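Below: a set of structures, written as structure tokens.
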Structure 1
Amino acid sequence: MALIKSISGFRGTIGGKRGDNLTPIDVVESASAFGALLKKQHPRPKVVVGRDARISGPIVHGLVVQTLLAQGIDVVDLGLSTTPTVEMGVIWEKAQGGIIITASHNPREWNALKFLNEEGNFISPDTGQAMLHALEANEMDFAPVDQLGAYTQGAGFMEKHVAAVLAYPLVDRALVAGRKFRVVVDAINSTGALIIPMLLEQLGCEVVLLNGTPNGQFAHNPEPLPEHLTGLSEEVRLRGADLGVSVDPDVDRLALISEDGTPFGEEYTLVAVADLVLQNRPGNTVSNMSSSRALRDVTVKYGGSYFASAVGEVHVAMKMKETQAVIGGEGNGGVIVPDLHYGRDAVAGLALFLTGLARFGGKATEYRAQFPHYVMVKDKISLPPGLDLKAVLSRLETRYASEEYATLDGLKIDFPSSWVHVRGSNTEPIIRIYAEAPTPEEARDLVDKIKTQIL
């Protein structure tokens with residue numbers, strides 16, 4: 001059981017004791033700390049709230065909404081929704097903030113509160129630190145009875161989200177419809193079941209929906225990795241589909257399966273979308289330090305400059321704004337289209353991917369083969385009790401001092417034809433070790449070598 005309070009939000013397992021897990025008391029304290037910050041900045045804040053379909057969602061959602069109302073904060077409640085929909089909802093509603101209730105890719109026993117600023121972006125590290133301070137200093141206060149917040153039930157926001165994506169100039173609705181793609185969707189029993197078929201049907205696709213009841217009873221591990229998508233791969237082959245689509249429970253990550261049942265590669269979701277965007281709008285790109293070199297290669301091909309950020313959507317978004325990037329995201333299948341909003345969006349990513357595939361004219365496997373080829377191995381180890389991660393990284397830095405390396409986020413070591421990135425997770429008590437190389441054997445060997453040196 002765990003509770004992680006960080007500048008990225010509040011995430012934990014349901015049940016247990018206050019302070020050790022995400023209990024109702026922790027939920028109320030977290031929401032009210034965010035509310036306290038908003039009330040310092042605005043006399044009558046408005047907050048947009050939405051949740052994924054997790055089993056604990058209705059309880060956490062109810063606590064959050066009622067806490068904000070008790071603070072005198074107006075709430076626009078989207079109910080079952082997606083992370084990118086809530087992000088766009090903050091903009092549409094001209095709200096001062098947003099709260100998304102989701103633990104993203106974590107298993108069903110987890111839930112979390114993610115906080116958005118008035119631009120629909122995840123709050124900055126400084127704001128996150130201020131919220132932690134408000135919590136520790138017990139700065140939360142509540143409104144008298146005649147100043148309680150007003151409640152509005154939001155309707156039609158996912159429909160508005162899909163409409164905005166379809167109206168994006170680089171999405172070619174007619175071209176995609178002309179291909180009549182057959183698409184199998186694994187919605188992992190969450191809100192992807194509500195929005196992904198809606199998008200695909202309006203793009204003229206034939207949709208086969210798997211795990212389509214949004215009840216939080218995840219049919220398998222909800223992180224959209226190849227080892228968790230074997231059922232989707234099999235269905236794609238059996239049904240003669242053109243594509244398999246998987247999203248995580250809050251629909252900000254997009255993983256794809258090619259027509260032969262093989263993974264398109266979560267790293268290559270962003271690469272393929274970037275290739276389409278850069279053909280039409282040459283410019284800069286951004287991804288985090290743990291993402292594939294293929295994005296850099298594609299960017300240079302079209303005359304742009306590639307920039308790396310620390311891991312985390314907020315860091316990618318900040319770097320994109322700084323460099324005026326035309327496309328960016330994270331190699332976990334997270335695509336950020338800045339003209340829509342600065343958040344990972346599987347809906348926008350899928351519409352752009354299908355446009356690129358339709359324009360290419362061939363099969364998904366053939367489309368994938370045209371991009372630079374790298375293989376990534378993503379591994380992790382539990383953070384051993386008492387391990388000083390800073391000291392470990394310092395020792396590794398000394399060991400590899402003759403190589404090109406960066407310490408922006410953990411330690412990334414760049415070799416001539418490969419790289420390895422070691423960092424502590426922002427969301428789990430683990431150390432992540434990612435490596436990329438021309439072959440799976442080289443990437444695996446590099447990860448194993450670093451694991452041995454850590455332990």
Structure 2
Amino acid sequence: MNQALEQFDRRVAGARVTVIGIGVSNTPLIRLLVERGAQVTACDRKEEQALGPVAGELRALGVVLRLGEDYLEDLHADLIFKTPGMRYDLPQLLRAAEQGARVTSEMEVFFELCPCRLIGVTGSDGKSTTTTLIAELLRQAGHSVHLGGNLGRPLLPDIEQIGEGDIAVLELSSFQLHTMTRSPHIAVVTNLSPNHLDMHRSMEEYVDAKRNLFRHQRPGDVLVLNADNDLTRAFAGEAVGDVRMFSRRLEQADFYADRRGDIYHGGEPVLRREALRLPGDHNVENMMAAMAAVWDLVSPADILAVAGRFAGLPHRLEPVRELDGVRYLNDSIASSPTRTAACIHAFAQKLILILGGYDKHIAFDELGELLCRRAKAVVLMGATADLIERAVRAAPSFVEGAPPILRCEDMEQAVAAARGLAAPGDIVALSPACASFDRYPNFAARGEHFKDVVRAL
């Protein structure tokens with residue numbers, strides 16, 4: 001049996017364990033802790049009615065629920081699992097640590113207990129697609145793969161089913177990495193740009209959290225970096241393990257894509273652009289990052305097979321429908337300006353874009369200039385509508401009416417406005433450049449609403 005898991009079982013049996021956040025990742029964790037004999041208290045800001053049936057299910061397991069605005073007060077526990085999006089230095093958590101509690105997370109404990117090789121992916125953009133590509137490549141090559149992390153599926157509850165010869169592939173956010181003291185055997189940083197500055201105190205703190213992906217690696221481990229990004233390229237000088245670079249600019253990089261998007265390794269062609277089903281230059285980068293991570297574990301035939309069949313994940317340049325000659329795309333994952341820029345650059349023609357949402361305190365200056373040059377029309381909604389309009393109007397190339405800027409109250413109005421502006425051959429894309437939390441619980445809910453509205457046209 002896994003010795004680390006045996007030690008964990010002894011540690012939690014009879015222990016007072018508090019789990020903060022009753023959501024997708026922590027509910028299976030709560031059940032795991034109850035099965036191992038822990039005295040579990042589950043805390044959440046939501047009231048019981050908002051939690052729905054899960055509240056009753058947890059009470060039936062003997063879990064004590066602490067709900068509502070005071071859910072973080074008086075945290076008396078031996079072990080505390082915080083939700084990934086919660087800062088580690090909240091006064092209540094610091095006070096609990098001073099009283100002897102160990103504050104950790106589901107992902108940190110998974111790293112401690114996992115018996116197999118770990119591949120971790122982080123970055124500002126492209127994490128989910130790159131992580132999924134890595135998993136698909138490994139499965140195509142016959143490996144037993146466990147895919148999880150920030151993709152939404154917790155792997156700790158499956159720890160007993162993971163064998164030493166398996167491979168765990170994890171998407172990791174800055175929040176999950178912030179206090180991490182272990183690093184995966186293979187680490188991939190897709191790119192870095194300002195993001196989550198509503199939660200991180202500075203860009204420096206955000207970047208430093210990302211460093212934990214490779215900070216604790218050992219000689220022989222692998223670090224994959226984007227050579228075209230100043231921040232990620234600089235990480236190479238801090239690496240302990242082997243560094244593999246990918247680039248669309250530097251032919252000497254380990255993996256290089258030319259202007260057509262053909263990918264080379266060591267000067268030899270590996271994958272032609274027409275063989276990659278995913279659209280957009282950003283997905284050429286994601287494919288290079290995935291190939292670099294698993295180059296020693298898969299064959300060229302495996303790469304070709306996956307490239308030809310993998311069409312992408314939902315809410316990422318996802319085709320919704322074509323109506324009256326107009327194509328509608330759901331790119332709700334675009335929760336930052338750089339993601340929306342990637343959407344714009346994926347097409348030669350100008351797009352009609354629906355933008356706006358929750359304010360993550362990221363500047364829209366560069367996006368404003370890009371919208372002036374590459375948008376047929378800008379349709380704004382949500383909390384950041386004023387900020388985005390201001391950035392467009394302040395852009396050096398702005399001319400009144402080019403692009404036209406429309407303001408809407410909700411998704412229904414926004415889709416109707418975009419439809420009214422569109423002509424046959426146009427593309428309407430929801431690519432908000434912002435998080436969804438002003439109106440939706442997550443980007444997926446926003447994307448599903450957009451798809452429902454478009455399908456109802």
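No lab work stands behind these numbers, since they all come straight from the coordinates. Note that the structure is predicted; figures quoted are calculated from it, not measured. Cβ atoms are built from the backbone, for glycine too; each structure is taken alone.
Source structure of the calculated read-out (distance in nm of label points 7 Å out along Cα→Cβ at positions 202 and 226, 2.3) within 1, 2: 2. Here helix-only ellipticity at 222 nm (-39500 (n - 2.57) for each DSSP H run of 4 or more, over all residues; to 500) was derived from just one of the structures 1, 2, and that gives -12000; the source is 1. Here Cα extents along the principal axes in Å, for residues 138-321 alone was calculated and came to 61, 41, 34; which of the structures 1, 2 was it taken from? Matching structure: 1.
Thinking of 1, 2, which structure, once distance in nm of label points 7 Å out along Cα→Cβ at positions 34 and 250 is computed, gives back 5.2? Please list the in-between numbers first.
Working: 1: 0.9; 2: 5.2.
Source structure: 2.
Here mean count of other Cβ atoms within 10 Å over residues 18-25 has been calculated and equals 21.6, so which of 1, 2 was it run on? Structure 2 accounts for this read-out.
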